Structure 1
Amino acid sequence: MGARDTAMTLLQEAGRLLPALTKLRRHLHAHPELGFEEYATAALVAARLRRLGLRVRSHVGRTGVVAVLQGASRGPTLAFRACMDALPVTEPRHAPYASRSPGRAHACGHDAQVAILLGAVALLAPRASMLRGRVALIFQPAEELDAGARAMLADGLLQNPRLDAMVGFHGQPELPLGRVGVSPGPVMAAIDTFRLTIEGRGGHGALPHQTADPIVAAAAAVVGLQTVVSRGVDPREAAVVTVGCLRAGETSNVIPPRAELAGTVRALRPAVRRCVEARLRQVVERTCAALGTRARLDYRAMLPPLVNDPRWAARLRQAAAAVLGPRAVVTAAPSMGGDDFSHYLAHVPGCYVWLGERASGRPVRPWHHPAYDVDDRVIPIGAAVLAQVALDFLGDGGPAPRARPR
């Protein structure tokens, strides 16, 4: 049996797991938990992993779970990561498995990530004798808070066991179901945040000449910030500056002493990131000074860009093509969204892959939309692709083992 036959077998086996994995995914969808509150989710994951005979550690990075599938001999360790946390979003009751927790919903597909990774380990566990090395399964908390990866790294994730490579994955609602998007280089943007406090001099709304109006300065700053990218960044590069919050004043006839802005900055390359920060500082400080106010800027670098290792991107493309056929693998355009998987890839080589989930006849809901949901048919596709990657890297992609007796 050749490698292509093995890959097809994986997909067939994953398909047979679909009813159970769909039930699991929908249970998680109905019971979402926010970042660092994933107690029930983590307990369910740990129980499933122990049932498969894996060594499991809980409470890594507060609520994370790490398990290791040991191969037949020594070798490198390949890690897969799935996220567990939900979002503070209220989901409409369209499906029978809709969120039962008001103000919480799996509006980014992390319920499917958990099901996919559990499916992959279910495919790999009976094939452990084919592996030269180990597979680490990382179920991460608090990705939506940009804090889970940091917490797991602080708990020694890369050393226990020592990780040699990592693979991350995410559903992509704009990519058709059955397609896999893989690209070398930058895949997701760096994320920075800023808060700008403008100190002016308040007074009567009828006597503006006696004040230093922070609202006018804030408005001018917002307009000025639109030039940071359009006039400060090479148009062949990608960057975003968005002001998402503006607060000032309490009533109509009083000029307040203070205004506050908050926003986000995205860039794919470190040089562009530095350029945007420098231009942003220059714009807000000089604009506010010109209007007689004082700018106090709190600028924070949150996440580095997520950059795929070219060799690992090639591995993922090869594995996905073996499972789904070459035409199913596409080169995905970079996203200006962010993912704290970038923290891991700053330490170990690896790749982040998109799993297409746009099905014909279903509305396309973007990430974080209240009605976002996952087509469960993506679960066996993702599980088979991940299992194939592990077999390619740690094994020989040889014949499938006999089924274990029940």
Structure 2
Amino acid sequence: MIQNQDIVVIGIQPWNIEIGSNCKNIAQEMAKHNRVLYVNHPLDRITAIKGKNVPANKDRINVLNGKKDPIAQITDNLWELNPKMIVEPVNKVTLKPVFDFFNRMNSKRFAKAVNIAIAKLGFKDYLLFNDSSMFLGNYLDQYMNFKYNIYYIRDNLINSPSPYWHTHGKRMEELLIKKVDVVVTNSVYYSDYAKPYNKHSYMVGQGCDTSLFDFKAREIIAPEEVKAIKKPVIGYVGALTKKRLDLGLISFLAQSKPDWQIVLVGPEDATFLASDLHSFENIHFLGSKPPDMLPEYISGFDVCINPQVMNNTTIGNYPRKIDEYLAMGKPVVATLTKAMEYFKAYTFLAESNDDYLKLIQKALDTNSKELAEERRAFALTHSWENNLKEIWNALEMATKK
């Protein structure tokens, strides 16, 4: 367990991001026993001009205009930095030498802004924790004086639908992986990907806010809108988006088992909103809910599902919702992926639509209090505290003499 250490966290998600962020959770856990500077990704020149009225960019724009101090204290041990700089948007440049020249320039200017904050806060012998910043992060070993460099992979960015990562992502990430002290990932899929470039690549799992699922600390009761739905309830919580979920599978389940009630809790993308799933009497869309209310909704499910579509986005992702389902003691049926093999002793893993039918029925038939307690015990070990311990263990293994 590392304590009384200065840590600089850089990444691709700003502190004010509206969705859940592994990096923020890890930074908050680090700050319980260490001083932490969380560095927001700077705006690129185009976004700074066209997105200046976007609320999420407000703080960074105000820093650029001199209306706000770059450093803001969040807690006693945690600070947020909005670097007073703009990066040049060069990801679409296809010529490697041209891209490398401007990317190095961006990285040097970024490092200068971070170094100013480090000096102001008096950080010494600090660790650098890099959450997927493969472009700006590639040259920081030349411009920053950190003790150790940790690279964190939690998404398959280089194969994601976003073209931002496609032209130079694979090359730059491979170069970065080779030079860092340790690579930590939340999936075996990602650690297997990184290991050929750095032998110190470890799957460290992931955390979730286990306090939300503490039955002793608070009463968790299913909302009336779930109670009103007849049993059995087959439920899902999370974003309803075509890039992650198999609409055809959901339709198949609803048609094959009209007595099953499929409850979907979460915001819908345009494809879901326009889909014929809304025409099924046994599919119930309940909309977005506050994150701290998800245990209540899950408590009303008889079986929880994660009907992922198989693609480059989902194949390696650690699904946080599985921990949330298991923390409520619920039986879970999910699509078999490399990442889901980690949960195979506590979930039912399906490879086809017919598998889903059989395994959901099996989950309904075999559920028990004993199994529910086993699932809960397993999931509750996946706290952010334990996740951070695994990260520190990986760093220790990589740097021990």
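Coordinate-derived values only; no laboratory data. In this text the structure is predicted, and so the values were computed from the model without any measurement. Cβ atoms are built from the backbone, for glycine too; each structure is taken alone.
Here are the numbers for this structure:
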quantity	calculated
P(r) over Cα pairs in 10 Å bins from 0, in percent, for residues 293-380 alone from the coordinates reads 18, 53, 28, 2; which among 1, 2	2
With relative contact order in percent (Cα under 8 Å, 6 or more apart) derived as 14, matching label from 1, 2	2
Given 40, 33, 33 for Cα extents along the principal axes in Å, for residues 237-372 alone, calculated: source structure among 1, 2	2
Structure from which 39, 23, 21 was derived, semi-axes √(5λ) of the Cα gyration tensor in Å, options 1, 2	2
Origin of the derived value 3.8 (distance in nm of label points 7 Å out along Cα→Cβ at positions 181 and 285; candidates 1, 2)	1
